[in-house]
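Each structure below is given as structure tokens.
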Structure 1
Amino acid sequence: MILLRIVAGFIAWTILGHAVAQQAQDATYPVNPIRLVVTFPPGGSADITARTLGAKMSERLGQPIIIDNRPGAGGNIGLDIVAKASPDGYTIGLGAAGALAVNVSLYPKMPFDPVKDFAPVGMVAIIPFVFVANPSIPAANLRDLLALAKAKPRSLAIGHGGNGTAMHLSAELLKQMSGIDVDLVPYKGSGPATTDAMSNQIPLAISDIPASIAFITSGKLKALGVTSTKRSVTLPDVPSFAEAGVPGYESIGWFGMVAPAGTPIPVLNRLNAELQSALNDPETNRRILATGAEPMSNSPSEFRKMIESEIQKWAKVIKVSGARIE
């Protein structure tokens, strides 16, 4: 009996000691450099955003944030590294909507569970897309275009950035919500789709704003609507789909920061606080906006709810469309 009490006491003290040590570690975090795995190659909007935020967050954290670019498989390769890392706050990831919300419905097998295997830190930015038309198309706005498409089914085609991309799914969502019957044509990126729309090789395209803004401002393309619920900061004169004829429509690209599941709450809260502080910095905002993205922050719990909601939303769209990546 006495031996049992001694053993029980030892276990209790061990657990208490571990808890105290963990609290002390969380309170001093970070004491080492932090690796930020970016699921895109260097030079793109996600990479520029990651480096801009990393530099600003490092100032307040007192430790460098080292960017580790790990592109491939729609973001799955980079986020798999994060999912399998030690949950101590020293390996975090910058992932996009694809790997965190879409791929689970597109790929037959995933290396991680986007909900169970990550502890969300917070949103970073959203990326609205723009629906453009060749000037020869007899439609002054989205309502005109939808009426034209319904009057002549299969007479129009929309170019997009490739099977399973955000621009592809944006076009699928437009078809499903508006009831139009148009062909969707995949390209190897939004740039070629936008260029072909400008040259009238294809009448319409869903494009990212940086790839199309020069054509829009020069009059070589007509902007019919942006895919976010509100107007884009970059294209304030272009209405959203919701206000231009498709109520409730929203399709955006987004970036967010995640850590491995099991990362201590105090560590997540510290990272979130420094992330939000960086996003509120005017110079950081300016640099992110220059990439075509729009800074957007929220709490870890709000980001988790968003990921779960986006998974459900795109699962339905993908099922109806039949899109698949083998």
Structure 2
Amino acid sequence: MTHEVRGFGGVYECRNPVDRTIKPFPLYDIAVIGAGGAGQMALLRAVLNHLKTIVFLGDPKTSRRSRQTWVSEVENIPGMFDLRNPITASTRGVLQFIEKRSDLKPFLAAVKKAAVAIKKEGNVFTISASDETVQARFVVLCTGTMDVQPEINGSIEPIFPFANRGDVLYCIRCDGHRTAGKNCAVIGHTSTAGWIAVMLKERYDLPKLWVLANGKKFEGSSEVKTLLGRYQIQILRGKIEAVLGDRTKGLEGFQVAGEKIPVERGFVALGSIVYNELAKQLGAALDDRDHLVTNEYGETSVSGFYAAGDLVSGKKKQVYTAWDLAVDAVDDIDEKIRISKRKS
């Protein structure tokens, strides 16, 4: 049995994993897994360097759980102000740009599936996506993270309509300015939630602020508790029973233990889900928050296996940071490939 990997650079025959009579898997210089903020820059830099590149774009399931899908507007990146779903749009623009360029097109293949398995034998990685398998000398993992959503009456669904409207926010660096002049509630029970509330007050002097612990004991540090008290930011431990408002009018507040908390903006501060499944398959080192530990160039503890974007330990969760990390990773790979060619 054979199947095809269709890419901008052509159609490549692959063997089915159970059929060992067909020619070897296609071998690429770089496999980029994920095509959000980090992935788009990694594949672009690799193609501009004329490295034979394959990108795994993901499937409908990974798209639904991807942060880029839920980012409808970006106001802290020059050039993205007027784009709807700007990260998805910029990825599409990168692919279209390469497709139109006869000098670049041969260097990229794209798989519209999610990579589900990876292994390393010698200096070669084998990556599989359902029935498609390819090999690469280097891999840049750009699968990212997703924000943990608050459960309200046992479901995370009630928050989504307001998150889609931009009334419920997740990144103070990206969206803190959207709270100016409005009442706001921060959902979370750790110091992170407390510090977000403190920063919102200090930066934008919001009229009223609450921290909603949603049924849990607030575990903030003594320092953050002192500041919350100074700024008269109340911590409510009761469970959130309902999100008030609708898709048309927007967020009107939260019902907590029978009481209406009147706010026009909400912030979620519950941590992240890190999409590190493939890294775990290779045994790559993780920090205590499950983010990948890398060197200054993005290389993990597994030689030749790089990471870029939100899943990298100790880095800002920003598009411009993801771009920078991706460029560093691909440039390091490019140098290693060039050095190996000199020795051959």
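For relative contact order in percent (Cα under 8 Å, 6 or more apart), the calculated result is 26, so let me know which of 1, 2 that is.
1
Taking FRET efficiency 1/(1 + (r/R0)^6) of positions 42 and 146 (r between Cβ atoms, R0 = 25 Å, to 0.05) for each of 1, 2, which is largest?
Ranking 1, 2 on FRET efficiency 1/(1 + (r/R0)^6) of positions 42 and 146 (r between Cβ atoms, R0 = 25 Å, to 0.05), first place is 2.
Tell me which structure, out of 1, 2, gives -14000 once helix-only ellipticity at 222 nm (-39500 (n - 2.57) for each DSSP H run of 4 or more, over all residues; to 500) is calculated. Could the numbers behind the result be given before it?
Details: 1: -14000; 2: -8500.
Comparing all candidates, it corresponds to 1.
Figure out for me which of the structures 1, 2 the number 22.7, 91 belongs to, where Rg and Dmax of the Cα atoms in Å was derived from the coordinates.
1
If we compute FRET efficiency 1/(1 + (r/R0)^6) of positions 186 and 266 (r between Cβ atoms, R0 = 30 Å, to 0.05) for structures 1, 2, which one ends up with the highest value? Intermediate values should be presented prior to the final figure.
Values: 1: 0.10; 2: 1.00.
Top value of FRET efficiency 1/(1 + (r/R0)^6) of positions 186 and 266 (r between Cβ atoms, R0 = 30 Å, to 0.05), among 1, 2, belongs to structure 2.
One of 1, 2 was used to compute Rg/Rh (Cα atoms, Kirkwood Rh), for residues 82-273 alone, and the answer was 1.12. Which one was it?
Source structure: 2.
The numbers here are math on the coordinates, done by the rules we state, and not lab data. Keep in mind that what you see is a predicted model, and the values were worked out from it rather than measured. Cβ atoms are built from the backbone, for glycine too; each structure is taken alone.
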